[in-house]
Structure 1
Amino acid sequence: MIRKAVIPAAGLGTRFLPFAKAQPKEMLPIVDQPVIQYVVEEAVAAGITDILMIIGKGKRAIEEHFDRNFELEAGLAEKNREDELAAIRRISNLADIHFVWQKELNGLGDAVRHARHHVNNEPFLLLLGDTLIQSPTSLCRRLMEVYERYGESVVALEPVDPAKVGLYGVIAGRPIGDGLHLIEDLIEKPAPGQAPSNLAIASRYVLSPRIFDYLERTPRGKANEIQLTDAMRLMLRDVAIYGVTLEGRRHDIGNKLDFLKTNVLYGLEREDLGVEFRAFLTDLLANP
């Protein structure tokens, strides 16, 4: 049974400067809730109650967001703002959330390596902290079910524009039914024309604890960083790795255009905002 999740959130967020100079990109709001809270809620909805976040310099706001703010709670209670008070208290009760610091930014693989002691030789769910998933069913739960069935690591896969495969870790593999693939190779950010497919790893994983042994043996790769994809490629020499095709939509909040699109999509779905927001957008398109 998978009980723990790891959320790396230590990156500098340079694509969101100047905002990210003093605020974590994971705290960017989607309507009125930070990205990182959606990621935590996704893990919790899959049944996870123990979450480790890997953070770095300038990320203290993430810790504070998931901690209690007694002064704010008292102020809301005094003004009888019960809905807001309940929402604020809910945040600190979502799960048991722990933090560890990645003191030097040496890549995703190095960030994951910092989770070794917390994971304590258990399989774990890995969710990237700047990516949201909209799916009719829980993608994380699906990954966990595949792991429990085969006992080996499994990643989410998403078909991407072939012109953009160089932005992702990409797999070679063969379908084995019901959106499931047996992975035969993984390449981190392949050069144009060298990608074995257009199936990219979509920011969600369930990993066997043996990944830590391979991370220790993984040399620096792209951008002189320790790449998780490279460690998984080493592991693939010895054990099977599976892929599950995403049913739904992935939102890369580290990308400015995707950030804007995501706010629109989530705003339209809000019961309290959707009708008026849609009317505004319709009028804006008709009268630019």
Structure 2
Amino acid sequence: MLQVKNVSFSYRRGKKEVLHDFSLSLGKGGVYGLLGRNGAGKSTLLYLMSGLLIPKKGEVIYHNVNVRLRQPVTLRDMFLVPEEFDLPPISLLSYVELNSPFYPRFSKEDMVKYLHYFEMDQDVNLGALSMGQKKKVFMSFALATNTSLLIMDEPTNGLDIPGKSQFRKFIASGMTDDKTIIISTHQVRDIDRILDHVLIMDNSQVLLDESIGDICNKLLFVESDNRNLANNALFTLPSVQGNYLLLPNTDGEESEINLELLFGATLAEPEKIKRMFHYNENKQ
């Protein structure tokens, strides 16, 4: 559905490139978690995907169209929720009236449903809302556009604890087989139960590109104070009860993914993780 082909980008001529010869492909459907260190280029990548930034080299292709052309057929079928944004001081109903015509599949009924997940209604003035409330309203509008691609950069920043729980239900309620959602975040515990796929990037490379099912088939996530297990672990993190351990899943056991553990292991031991998934020169 979306291909990032050998993209390089820098914000100023002569400055170090944020991304260099970076490539990535996304399939149709599912919730993707995009993870990386600060400065790895995650937000830059999202803006390149949406056509708001133009690569120095390479191209981004969405449904066989180059996004840099900013064609209506592309713009009406993708939506970006940036980490920081502002909304005009008008009523939500006025905002919908002004902006929904750009999105042919927008559903007001869907938006009302999503607002209810956040315990909000449509009778609000955007100028009177807190940042967290604005984020809830904007995300509800975004999901209600029913675009094939929804891109979200740090969507849970600014949400309180109930809001983060509501966010997970909100995303799950809006998913269909035809919809792809990309979530870039450092708040991994906010999204670990809603992902279908994990992408981890660093130094302009994709270190991991796997479905949750394949990850849990290959890797075992446990918490234990057993020293023998810790000695055989691919990666460990301290926990209250000993350590979080990432182990090879040799016996087909079931475990729940720990994104913080997986992320740490992938950055610390990229070659070990690649071998676990039989990565080779043709799988990037």
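Bear in mind that the values in this text are calculations on the coordinates, not laboratory data. Bear in mind the structure is a predicted one, so any value in this text is a computation, not a measurement. Cβ atoms are built from the backbone, for glycine too; each structure is taken alone.
From 1, 2, which structure was semi-axes √(5λ) of the Cα gyration tensor in Å, for residues 75-234 alone = 35, 17, 14 calculated on?
Label of the source structure: 2.
Work out the source of 3.1 here, i.e. which of 1, 2 gives that when distance in nm of label points 7 Å out along Cα→Cβ at positions 99 and 227 is computed. Checking each candidate, the match is 1.
Using the calculated result 2.2 for distance in nm of label points 7 Å out along Cα→Cβ at positions 195 and 211, pick out the matching structure from 1, 2. Don't skip to the answer; put the middle values down first.
Working: 1: 2.2; 2: 1.6.
Label of the source structure: 1.
Taking distance in nm of label points 7 Å out along Cα→Cβ at positions 171 and 259 as the criterion, the largest value within structures 1, 2 is that of 1. If FRET efficiency 1/(1 + (r/R0)^6) of positions 83 and 203 (r between Cβ atoms, R0 = 30 Å, to 0.05) computes to 0.40, which of 1, 2 did it come from? Going through each structure in turn, the value belongs to 1.
When distance in nm of label points 7 Å out along Cα→Cβ at positions 27 and 51 is calculated for each of the structures 1, 2, which structure yields the highest value?
Values: 1: 1.6; 2: 2.6.
When distance in nm of label points 7 Å out along Cα→Cβ at positions 27 and 51 is computed for each of 1, 2, structure 2 gives the biggest number.
Of the structures labelled 1, 2, one was used to calculate percent of Cα pairs over 34 Å apart, giving 25. Name it. Computing percent of Cα pairs over 34 Å apart on every structure in 1, 2 gives 25 only for 2. The maximum of mean count of other Cβ atoms within 10 Å over residues 155-162 over structures 1, 2, that is, the highest value, falls on 1.
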